[in-house]
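Structures incoming, each one as structure tokens.
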Structure 1
Amino acid sequence: MAILLFNRFSREQIDYTEWLTGLEEDVYMFAERSVVDDFPEFPVRRPFDVLMRDGRVEVEAVKLHAERPFRRIIALEESEIIRAGRLRDRLGIAGQGYESALAFRDKAVMKETASRGGIPVAAHRKLESPLDLDDFAVEHGYPIVVKPLRGMSSAYTKVLRSEAALGEYLKTNSTAGMLAEAFVEGKMYQIDGVVLDGDVKFACATAYVNTCLAYTDQQGVGNVMLEPGHPLGERLISFAKELLAVMPKLDASTFHAEVFHTPDDRIVLCEVASRTTGGRINVLIERAYGLHLDRCITRAQCGLIDPLPDRSKAGALYGGYFIPPKHGKLVSMPETVPFDWCEVSQEGEIGKVYGGPTRSTESYLTVTVTGQTAAEVEVRLGQAVAYVEENTVWES
């Protein structure tokens, strides 16, 4: 048979032909127009201007399956999870179906599913009208968090800290498609890994430096890997396993869970997804363990199961940080830093005028550092970020 792949990345970013070495089947690709010709070896390639927003994708997939059947749909991105699940159900294809995809994508369904399984979650309510938001605030007090049910990168997420802030929010924002939840005090962590046939086969815990909402205060966000055997890290991984046991079973998937560790030592779910995390966690895990999460799971979904690393044997620990743009024109930024344990990647454009960050991972430069312990990595991240910011020039 064949495999259908949804893709918006160039070959330079993701070489799917290399990823699928050993697959003795055709690969069909639905891709963004700008990258579709990067893979001339695929016998079926359909271009779309904006893949995630083009409703013809589903229609064309059903037509293609009738003409040239395929047995798997590979859809790695958050925006494609529900679409792919719906198509699998329609075509009788193995893999994550619509109901499972919804439970990992829609935050209300997600939290209700987890809560029914005994997993601690924040008080929350799916909003249908402004009255729902006001009622929630009266019942639970401030601060409260308002976020899209199916948002990405913490975009359009707001923390409302008073009745006045709620009023300002309602002036210009609709509550349709939104979720309100009680604010949870605590430090944020995430757990990322691989699930095969419902079992967590690999997992790695990392600590946030700031949170995904830091951009609303014009701050960056980062992550620090916790060393194998770290007491809290082991608790976090156990929590993730308990969580995934009550969510719809995943046959071959990466996962990404975000949690709060509260001052009274509880672990509370923030969100969980059946996909690889955004940001640079994939890069950190690959450097520490030699495991590329998306490559691994793409192959696994096609039946190509590769050995997974022993998470107790990380060669070193890594951390990364997104340094957000300020308000003004970016005049200059460092190309290197004077630390042999740090690398930088320039993301910004010299001469461009920025208005501050608009999402959690927006940055003009990212730093990646290494060390032997989480504490050392966190200190080094601070040193690297300070150097970059001191040596970047902005013009108001």
Structure 2
Amino acid sequence: MANDGKGDGGCMYNVFSNNVFRGWGWITPDCNDRGVSLSISGYSTANYPHYYNLVVSNTFIGGAHDHLQLESGYNVIRGNLFVNAPWIPTNDACNKLVIYTVPRTYEPNPYGAYGNRHTKPGDGDAGETWESQFDMRNVFEGNRFLYTGPPPDDNGAFGIELGTSYSIYRHNVIAFSLAAGIFFNTSGSYSRSTSNAVYGNVLYANGLSHLYGGRAIQDVAAGIATSNYQTAPRRTNNFVVNNIVWHNYPTNLDKLTQLAQKCRSNFTDDSGDPLFISTNGIGYTFDPNNLPDFRLRRGSPCIDAGTWLAYTVGDGSGTILRVDNSLYFSDGNRVVDGDTIQLQGQTATSVVVSNDWRNNVLYLSSPLTWTNGQGVSLRYFGSAPDQGAFEYNPRGAPDPVAPPKVTPQSRQ
């Protein structure tokens, strides 16, 4: 879905709901991947924006280049299942993986098939300046990104190759990627991956190329990683908060991410246990009957262990709330309800009806009262927000019994 830059108004207010996108794309004779399941991109500018689209409750299984191509702003991507395990068989001409040597060399593909990343939001050059990059304020929430396969032409088997600015990535599950679960990266010469709010996600068992093979993919493997090419200022200053980043290979947060991004209150201790209901499914083959459940069980060290997303600026009351950083919150982008927020130490909530994110001012549906420096979060239970993608509700149903854990599959 794109605009050729010659019409009026761009592509806006579309809803993609409850669709199944399966097995779209191919490998060319010269071993490049082609085909995108859903594209909201092309000539997104101030005059021809592709804003205010909703992608909800869809299933994406098998995409050659991407499942979702997004080069525009103010869209909401929520509640979708993405699976891109190896699915395009190798053949006599294309049966290897790239190794980034000079000159370039190759190694056999140990998976017997190709796949790819799930999505690279912001995958497009900004033009001649960063100011012409129009991919701000997208919201990715409540999605499951499970399994990636090796591309035929590069090492980008990421969960999310994150190239937007000023967007929100929250409450997603990202597991079983061959490369990094999240990789801060950009395209072209001017675009930036900066000032995104990445919070309350689960990243588990990414970097599986360290178990199953792919030397070039191993170079960009981790739970969360950052490109080492032009890191500053193009891939920096992202807010990484309240995530559970656990048992990824070879590390949970790579060193460059810890230096270049603003990381707070993430659970990354592999010697501890967040007490997920189950971690089933590790490997590179998708089995819909053997999937993980990353909700927290009673007694989890991640319950009430999160920090506040933002803090109030000044004392006050009413429906206009100034905070130190409003990038964590969404007003719904004209297509869904805005966020329900809750202040530290209070039970009252209010809905964000508008977010002046350039000036850090939230406009609320009902009045609240606050003091300077008081914590602001989405709705939470207990004394503070939880870490991870699922807020534990002690007043909810009893904890289900955890299924037995499984060991990684053998290389086929």
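Since every read-out is calculated from the coordinates, none of them should be taken as a lab result. These numbers were taken from a predicted model, which means no experiment stands behind them. Cβ atoms are built from the backbone, for glycine too; each structure is taken alone.
Work out which structure the value -500 belongs to, where helix-only ellipticity at 222 nm (-39500 (n - 2.57) for each DSSP H run of 4 or more, over all residues; to 500) was derived from one of 1, 2. The read-out comes from structure 2. Looking across 1, 2, the calculation of mean projected area of the Cα convex hull in nm², for residues 167-366 alone that yields 13.5 traces back to 2.
Structures 1, 2 were shown, and distance in nm of label points 7 Å out along Cα→Cβ at positions 247 and 359 at 4.9 was computed from 2.
Between structures 1, 2, where is Cα Rg over 2.2 N^0.38 Å, for residues 23-230 alone highest? Checked 1, 2; max of Cα Rg over 2.2 N^0.38 Å, for residues 23-230 alone sits with 1. Source structure of the calculated read-out (mean count of other Cβ atoms within 10 Å over residues 111-118, 16.2) within 1, 2: 1. Largest in mean count of other Cβ atoms within 10 Å over residues 135-142 among the labelled structures 1, 2 is structure 2.
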